[in-house]
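Trainee: Take a look at these structures.
Throughout, read-outs are computed from the coordinates displayed, never taken from laboratory work. Because the structure is a prediction, the values reported are computed rather than measured. Cβ atoms are built from the backbone, for glycine too; each structure is taken alone.
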Structure I
Amino acid sequence: MLTLHPIPAFTDNYIWCLHDNQSAYVVDPGQADPVLDYLHDRSLALKGILITHHHWDHVSGIDALMEEYPGIPVWGPANETIPGRTQSLTEGDLVTLNWDIQLQVFEVPGHTLGHIAYYGADTPLGNLLFCGDTLFSSGCGRLFEGTPEQMHRSLQKLTVLPPDTKVCCTHEYTTSNLAFAQAVEPYNQDIQERVSAVSALRGRNLPSLPSTLDLELKVNPFLRVTESTVLESLREKCGQRPANEVDSFAKLREWKDSF
């Protein structure tokens, strides 16, 4: 039986782990100790590491994991410096895991210039998207290196995936992101329902993730840049309606950065 589990790290990171009670893969291990504890407690053998981008809280555990499991592959974006990377990936590449799972690579610049995402179609756990810090539950990553146009294009690339795709991002930002979503669309009933659901989960110290793409299209303002309710909020906030989709996204991101 295949399991998808978010291993908590730092204060709000998740290191996603796929395993079958024997073999395991992890995504963006910013810390080694939580991963090693999880693997050892379940007698799992680590078979590979997947990296979405170069930020320290996504890569700092690689070296220690490779010491414990020498020779394992480390997949990562070709256009970024990733410690221990053994296989460089670009748009359209395929990563083959156990269980006949193939992950397709998407280049999704914006948060960083070389950021990639991994998409697995029709896996035993359904459609899976490991999107790092590009798409969050009810939000998106800050533009540390890329432009609003790049990030908007990257998000649009992900929105065409099947609606039931599980969105496996790497931070527990959902509560704060929903507060912003409520400010943008205060009368959006889907957002209100999501707030209640997430509050119940977090009240029991459970993850709000994974989300689904279908849900994100209903509640995530950064995927709703053409909705009339979002445009009207931006007009009220900025004094005029955005000129186009990219301008709408850019104004939303600027608003969120100071929210």
Structure II
Amino acid sequence: MDRRDVVGRIFDIQKFSTHDGPGIRTIVFLKGCILRCRWCCNPESQSYRIQRMKTGDGKVKIVGYDTTVGEVMKSVERDLPYYRRSGGGLTLSGGEALCQTEFVKALLEEAKAEGINTAVETTACLPFEDMIKPVLPLLDTVLMDIKHTNSLKHEEFTGMRNELILQNAKRIAESGAHLIIRVPTIPGFNDTEEEIRDIARFAKSLPGVNEIHLLPYHRLGYDKYVGLDREYKMGDVKPPENEKMERLRKIAENEGLKAVIGG
């Protein structure tokens, strides 16, 4: 089969992003995820199933559709001038994009053939040899979440322990990939100075890693939970104040990393 004919399941393509890798980027959001993070802002990404979601105006939106590498690339390639001027390109997100390994590999191969910069946003909670290693040579940047260093607390808030994630972070770093650690900074979960310090120290221990992004919690996904008739498990938790985020940034920076708030 020609790689442009490989089929995957996505739910959105977002243009002109500037927070998900270098430059101006197109983000392709894939369906399906291993984790069930309480704060997930894309709950429609978690299930691989094609779903129906009510919108704020009472209409019903179909979430998810099958498409080919070739069809996605037609959309991506329309913005080649923007990528070339800004150093941007294609970012794969989700859900957990790497769950659809065959589709992702074919899509990245096609992007590299066109000279397009590539990135992935991942939790890396997957078998390394079968689902991560095959795509690493095709990625210019890996944006990887490290949510907590305590496995029991990680499981309580995401549904999965974190031993595999931490192991895979080391293996990705050792592969020579350009790895940036991201930390969704969630009140009541990982927003203490001690917790951020622990994550930063782990990130600093990874070979070649010198950058960490603290992503402040927000409630922008709340209406999607309502539309999917699902409980929003964060309740009335409020986003962290700017002053607190700046304190946490300095904690991470004190561990010898370039620390930024946001992506």
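Trainee: Quick check on the output: 19 is relative contact order in percent (Cα under 8 Å, 6 or more apart), derived from one of I, II. Which one produced it? Present the calculation step by step, with values, prior to reporting the outcome.
Mentor: On the way: I: 13; II: 19.
It was calculated from structure II.
Trainee: Continuing with the same structure: Can you tell which of I, II yields -1.31, -1.46 when log10 I(q)/I(0) by the Debye sum over Cα atoms at q = 0.16, 0.17 Å⁻¹ is derived from it?
Mentor: On the way: I: -1.18, -1.31; II: -1.31, -1.46.
Of the options listed, only II reproduces it.
Trainee: Follow-up. Starting from the value 12.9, 37: which structure in I, II was Rg and Dmax of the Cα atoms in Å, for residues 117-212 alone calculated from? It would help to have the intermediate numbers written out before the result.
Mentor: Details: I: 13.8, 38; II: 12.9, 37.
This figure was derived from II.
Trainee: Further question: Using mean count of other Cβ atoms within 10 Å over residues 45-52 for the comparison, can you identify which of I, II gives the largest number?
Mentor: Values: I: 22.4; II: 16.0.
Answer by largest value of mean count of other Cβ atoms within 10 Å over residues 45-52: I.
Trainee: Moving on. Name the one structure among I, II that mean count of other Cβ atoms within 10 Å over residues 53-60 of 20.0 was derived from. All intermediate terms of the calculation are to be shown ahead of the outcome.
Mentor: Numbers: I: 20.0; II: 10.8.
Attributed to the structure labelled I.
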